[in-house]
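Each structure below appears as structure tokens.
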Structure I
Amino acid sequence: MTPVWHPSPNFGARRDGLQPSMVVIHFTGMANCAAALERLCDPAAQVSSHYLIAEDGMLWALVAEDQRAWHAGAGEWRGMGDVNSRSIGIELANTGHHPFPEPQMRCLTALLAQVHGRWDIELRDVIGHSDMAADRKEDPGPRFDWARLGRMGLALAVPLATVDAPLPRSGLPQLEDSLTRIGYPDAPPDRRLMAFRHRFSPQARGPETGADRALAARIAALTQPL
């Protein structure tokens, strides 16, 4: 898969000798891919990503992977800040309210497989923008098919049973504690819950439930054993 090179001026050197150890997935939240491409390459906008994937699966490369694109903004993941210096940013052309088309998802999975082959990126560190910035971001949102990435070994899969990640014998920990262990930064509880559900349980609605606590405890045990 060869991307179309469309260089953005909005990038710099990765700081402190950091190399990519995360992937952050976004939706553009714009009317179409052309509008997103224009903005991501506009010097006045001061935003960019490494890649942009159109609805029809066309792949644009905007910033070289060894450079620091300006896509993540303020936030952190697993206690690590300056996410821009640690990550590869992938924008998906989507308004935020529509399903992600099959050609776009096929392109994304092929790209992620290549990125994993080039860099040492743990599955738990393939995240959505809302995971590292739950207080201000919602992308890629509840319509994004994280389960597909999990099945393909491209992102952390949801543990399906206690065989994968046993629950603590002492009972369920508080949701907030589990979310912190998974890697979520401080944010209002409702925003953290929303980000967690978008990532791991997109069908869930309403106030926090025991199912949320159980799932979060299993994922925390899977990613950061006590």
Structure II
Amino acid sequence: MYITIEIYKIDKTLNFRELKIIIIDTGAANVHSVNKAVIKAGADPYISKNKSDLRNSDAVILPGVGSSNSVMKSLNNLNLTEEIKLYARSGKPLLCICVGMQVLFDRSDEGDTNCLGIISGKVKKFSENMMNENGRKMKIPHIGWNKIKIIQKKHNILNDIPNNSYFYFVHSFFCAPKENNNIIATTDYGIEVCAIVGNNNIIGTQFHPEKSGDIGISIYKNFINMVK
């Protein structure tokens, strides 16, 4: 039995282990912790840097740590840049995490880097002079637990995720989408910034679901459920 929610058909009897879910190994990401989290979500993922695996997958996850520059260099060296752009246009679910989310955008101030250009917008650096409500200087990078404010309450990635849920963040740069309708959730760290971005089948989280406990596992489950 199928229940239609927004643009996706969610099959409640879907066997996650029958799906081919690829975690892209850029060499600049925490692929093994993501792999463990996806297994906890009920799937049996593959870690790969092979083009044909991407083409034949049901869903793809692009993790990223470090810098936009290092992730883009890795993707270019692996000849995966254009392949990911093609995949994004395929309609199949694509989840990008932390720096993986940042490289979805046109450009990053980090290393003045040209990114994938899948979602319109720019990646900017937090100001070193930001103050909190007590007048104390904010620490950069933003490291630790922070709550999200849900903007698009009916989005599939947020099924059963309460507003003000806490997730784990590690970042010095933040995403500024050109279109507000791409912002699914925000977080506040001196300024309100995008915590989850989305455009149809494409999802990005600035936080690390794999470091966010059970609520993070729920994000992975919701993503896998987006497979048509």
Discussion item. Suppose Cα extents along the principal axes in Å, for residues 107-178 alone works out to 42, 32, 24; of I, II, which structure was it derived from?
Written reply: I
Worksheet item: Looking at structures I, II, which one was mean count of other Cβ atoms within 10 Å over residues 99-106 calculated from, given that it came out as 26.6?
Response: II
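If helix-only ellipticity at 222 nm (-39500 (n - 2.57) for each DSSP H run of 4 or more, over all residues; to 500) is computed to be -9000, which of I, II is the source? Intermediate results must be reported in sequence, preceding the final value.
Values: I: -9000; II: -6000.
The read-out comes from structure I.
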Worksheet entry | Among I, II, structure where distance in nm of label points 7 Å out along Cα→Cβ at positions 27 and 155 as derived comes to 1.2 | I
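Only the coordinates and a few stated rules stand behind these numbers; no lab work does. Just so you know, these numbers come straight off a predicted model, no measurement behind them. Cβ atoms are built from the backbone, for glycine too; each structure is taken alone.
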